[in-house]
Structure I
Amino acid sequence: MTGVPESDLPSGGGAPDDEPRVVAALSLVRPPVSTAQDVLETVAALALERGFVRPTFAQALVDRERQHPTGLPTPTPVAIPHTDVEHVVRPALAAVLLDPPVAFGEMGGMGSDVAVRLVVVLMVTDPAGQVGLLSRLITALRAPDLGSVLADVQEPDGLAAAVQGLIGPPGA
């Protein structure tokens with residue numbers, strides 16, 4: 001056991017699955033951040049404090065985002081940062097709603113930036129499932145109504161529920 005309080009476990013049961021779920025205790029609504037690195041370090045510190053990741057997670061996440069940017073110019077711009085499984089203790093997703101938007105490098109882009117409004121940080125322990133999860137996330141986060149879904153979100157519980165609702169249940 002990693003010492004994670006029961007309230008910080010992904011919703012849907014006491015024992016976490018291999019596929020992560022959005023965890024409200026790791027999610028943030030309009031945090032005071034101004035750069036992609038600020039966003040990543042803030043989420044990583046929260047995840048470390050709650051026992052979801054190892055101390056190496058923050059630097060690995062920042063380094064990977066620099067080398068392989070994850071910003072997507074979807075109708076509501078999003079980023080899906082992630083890193084290798086050895087930096088993760090317990091699977092989870094952290095959602096961060098940004099206002100004002102924060103610049104992330106564009107995935108597959110040639111140095112261009114995307115003004116991101118939603119960040120979903122992946123913390124996975126099963127590398128085989130990461131590609132499928134990324135694919136589901138990208139599909140879900142392309143929803144044209146994502147902006148209106150997020151417009152009414154005021155707190156982490158609501159953000160986690162909204163993003164999980166878009167993604168669907170684990171294993172879907």
Structure II
Amino acid sequence: MRHAEAEFDGASDHERPLSMHGRVQARSMGQEMRAAGSIPGLVLCSSALRTRMTLDALLTQWEALEGDQPQVKVTDELYQVRPRHALEILNGLASDPPSVLLIGHEPTISTLTALLASPDSNATALHTAKAGFVTGALGTLDLATNWSQLQPGGAILKSVQRPTPGLTPH
């Protein structure tokens with residue numbers, strides 16, 4: 001998932017907050033994921049303020065759900081990471097969570113998604129990933145292997161979803 005829309009100013013690039021529109025985008029995506037039952041087992045999040053704010057908005061939308069909340073790891077490693085290194089991070093997961101949400105930045109997120117997508121992937125979603133993710137977009141990949149064995153072309157890209165405008169912003 002690419003972080004939601006950020007302000008253009010901040011003390012540094014790392015400290016740019018979400019814009020008001022970005023806050024609505026993140027809440028909207030959290031609502032959509034909750035409605036679809038797509039709550040991950042693990043969230044890996046860049047340490048940048050805009051990604052952490054995106055994560056907070058998602059978690060707020062998911063907290064009313066019964067059951068376990070996802071394990072969360074915020075790390076500097078995902079800030080300005082290259083796609084191949086992000087894949088190495090996924091390969092190095094100590095446990096084998098059933099699902100992982102990686103919240104990061106462009107062009108890494110869309111490039112990683114396209115890199116992992118097999119030829120059997122949804123053609124429209126693959127085209128979108130190759131073109132780049134809009135803010136708040138979420139790519140959904142299905143794996144046929146565990147995280148430690150994931151390689152380029154080793155997943156089926158099912159969809160790339162944009163936040164739905166007009167959802168209730170609470």
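Throughout, read-outs are computed from the coordinates displayed, never taken from laboratory work. Here the structure is a predicted model, which means the values were calculated and not measured. Cβ atoms are built from the backbone, for glycine too; each structure is taken alone.
Quick one: distance in nm of label points 7 Å out along Cα→Cβ at positions 79 and 127 came out at 2.5 when computed from one of I, II, so which one is it? Considering all the candidates, the number was obtained from I. Which one of I, II has distance in nm of label points 7 Å out along Cα→Cβ at positions 63 and 87, as calculated from the coordinates, equal to 3.8? Computed on structure II. As an exercise: percent of Cα pairs over 13 Å apart, for residues 39-94 alone, calculated from one structure in I, II, equals 58. Which structure is it? Only one of I, II returns 58 for percent of Cα pairs over 13 Å apart, for residues 39-94 alone, namely I. Comparison across structures I, II (criterion: distance in nm of label points 7 Å out along Cα→Cβ at positions 31 and 119) gives the highest value for II. When distance in nm of label points 7 Å out along Cα→Cβ at positions 55 and 135 is computed across structures I, II, the figure 3.8 traces back to I.
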